[in-house]
Structure 1
Amino acid sequence: MNFWKKGDQVLALGSGGAFLGVLAAGLPGAIIGGLVASIYAYLVTK
């Protein structure tokens, strides 16, 4: 399965991770939270 078929789930989890990151630690938290959540979503979704 390629990236474009997983894109909606990756985008949803990435934006959620960025939102939680910005609440916890500001801009650096948003960047790190978004990246980590996006990578997690890409690896876990089937």
Structure 2
Amino acid sequence: MEPTIDTNLKGTFFCMRAALPYLRDSEGNIVNLASDAGLIGEKD
């Protein structure tokens, strides 16, 4: 479970954090998207 959290949650968070200085300068926005596949799950 930890590798999934590292990829899906932490990866998104760290990418946003790295982009913040540039977005502040350009008055940009952050839009995060997700799917409902995480709620339903899929077979391996």
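Every number here is computed from the coordinates shown, using simple stated rules; none is lab data. Computed from a predicted model, the values in this text were never measured in an experiment.
Tabulated data
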{"read-out": "Test item: Rg/Rh (Cα atoms, Kirkwood Rh) calculated as 1.12, pick one of 1, 2", "value": "2"}
{"read-out": "Among 1, 2, structure where helix-only ellipticity at 222 nm (-39500 (n - 2.57) for each DSSP H run of 4 or more, over all residues; to 500) as derived comes to -34000", "value": "1"}
